[in-house]
1. When helix-only ellipticity at 222 nm (-39500 (n - 2.57) for each DSSP H run of 4 or more, over all residues; to 500) is calculated, the result is -15000; to which of the structures 1, 2 does this value belong?
2. With percent of Cα pairs over 15 Å apart, for residues 125-196 alone computed per structure, which member of 1, 2 shows the largest figure?
3. If semi-axes √(5λ) of the Cα gyration tensor in Å, for residues 37-148 alone comes out at 25, 23, 10 when worked out from the coordinates, which of 1, 2 was used?
Structure 1
Amino acid sequence: MAKLCVNIDHVATVRQARRIDEPDPLQAAIDAQKAGAAGITVHLREDRRHIQDHDLRRLKGVAERLNLEMAATDEMVGIALETTPCMAMLVPEGRLEITTEGGLDVAGNRQHLADVVRRLNDGGIPVSAFIDAEPEQVAAAAECGFAVCEIHTGPWAHAHASGDDPAIEAALETVAAAGRAVLAAGMRFNAGHALNYRNVAPVAALDGLDELHIGHSIVSRSIFTGFGAAVAEMHAIISHAGANH
């Protein structure tokens with residue numbers, strides 16, 4: 001059964017709109033874990049648009065499993081080595097993007113990414129690659145020494161929203177095939193991006209899936225239900241999908 005890791009970036013987004021101390025991502029992490037989350041995920045961006053450096057230090061003390069999304073830069077490697085999260089996930093990052101727009105091009109940056117993975121591994125941090133569901137990216141991730149691949153589920157979410165059954169079936173199989181390739185290469189299979197309460201169940205039921213990283217939809221739902229209830233609802237959907245697979 002896949003584990004739910006809750007991304008709390010957008011709790012910090014609301015806080016940063018006023019640059020004060022509420023809502024507090026630390027409280028979100030505590031409430032998420034009480035509601036069934038197995039881990040907490042944050043993305044420390046270069047422009048610090050939501051999560052701040054001090055959030056990492058505080059979260060390290062309360063998160064049972066802290067996953068740090070980060071660009072493959074010297075600055076972020078240094079921060080990761082200092083804070084020692086349970087996992088570092090390398091993602092592409094553009095200053096002008098609203099959110100991550102696609103997977104990391106591991107195949108086109110093998111040498112640099114292999115060096116970043118080695119440096120993080122030497123510091124005791126396993127590394128995940130956020131990649132598109134493409135065979136060449138999976139193969140390159142294995143070659144670079146990544147322990148985990150998180151498959152980008154944005155195309156699945158787009159297909160699901162279209163209501164086009166053939167497109168939905170094809171998109172799910174694309175994610176599933178990438179997951180099989182990840183597992184065959186000896187890496188762990190995670191998934192995430194644009195997953196919500198309507199589209200998560202088929203992904204959660206995929207064979208071999210270890211973790212789902214979900215944030216925006218949970219934070220959005222929490223406005224109306226409260227954070228703990230929003231996490232519990234997502235956790236229940238994922239658990240039901242896994243149990244009935």
Structure 2
Amino acid sequence: MLENEKAWRSEAEIRSGLLDIWRVMQECVRNGMNHEGILPGGLKVRRRAAPAARALRTEGIGPANAMEWVTLYAMAVNEENASGGRVVTAPTNGAAGIIPAVLHYYLNFIPGADDDGIVRFMLTAGAIGMLFKENASISGAEVGCQGEVGSACSMAAAAWPSPRRNPGAGRERSRDRIEHNLGLTCDPVGGLVQIPCIERNAWPRQGRHRARMALRGDGRHHVSLDKAIKTMKETGADMKVKYKETSRGGLAVNVIEC
């Protein structure tokens with residue numbers, strides 16, 4: 001992926017650009033963890049990231065509450081997105097919390113985490129994202145939320161730092177995440193990226209867990225990443241339109257908008 005990008009710009013420029021994206025992600029998490037109140041749009045959804053952050057700060061950061069922090073990071077980003085704040089589409093606005101959440105976990109919980117790891121993570125995630133975009137879709141309107149949150153989970157899982165002894169683990173982790181997100185519908189209540197979108201982004205903890213499991217495997221599996229992406233595209237094509245970002249099916253018609 002790095003060699004591909006170097007056809008357009010220098011390695012220094014690539015690194016600088018990726019770290020700038022990372023700074024925006026960090027800013028977004030900070031903003032989400034410090035803003036309170038009601039999200040706009042009429043559903044009266046209350047921001048939960050800030051109060052949760054206050055509670056977790058009293059406990060500190062450690063293994064016992066690691067997954068709570070990951071959930072918090074993701075919710076903070078998506079509350080910012082739902083309020084019109086600045087986010088990084090990774091790969092979309094509706095799934096913008098997953099990559100930043102897993103990257104914050106890497107930075108805050110993994111010994112030796114550094115900018116080099118951040119750059120490698122983003123390059124790998126970007127490569128997987130391109131596979132989904134070019135061979136299927138990352139659009140909720142086209143294939144449902146499997147194309148947004150499903151793709152984001154796959155990107156994060158594949159990018160998780162992997163020992164050289166298992167170079168194929170990234171594709172295995174990515175395949176696993178989309179395989180178990182196949183058929184995920186896009187049914188936002190009121191057409192807003194609030195319910196169920198914000199909580200749905202708390203799924204990165206699954207990506208991190210499956211990444212660890214894949215690292216312990218031998219790389220053998222029955223379903224390839226390419227086949228899983230092809231299946232996602234076919235599933236999206238078969239999915240009824242009302243389950244694809246139209247707010248005419250699923251939760252969108254079964255939750256009272258008040």
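No value in this document is a laboratory result; all are computed from the given coordinates. Keep in mind that this is a model prediction, so the values were computed, not measured.
1. Values: 1: -15000; 2: -17500.
Of the options listed, only 1 reproduces it.
2. Working: 1: 49; 2: 53.
Structure 2 comes out on top.
3. Details: 1: 22, 16, 13; 2: 25, 23, 10.
Derived from 2, not from the others.
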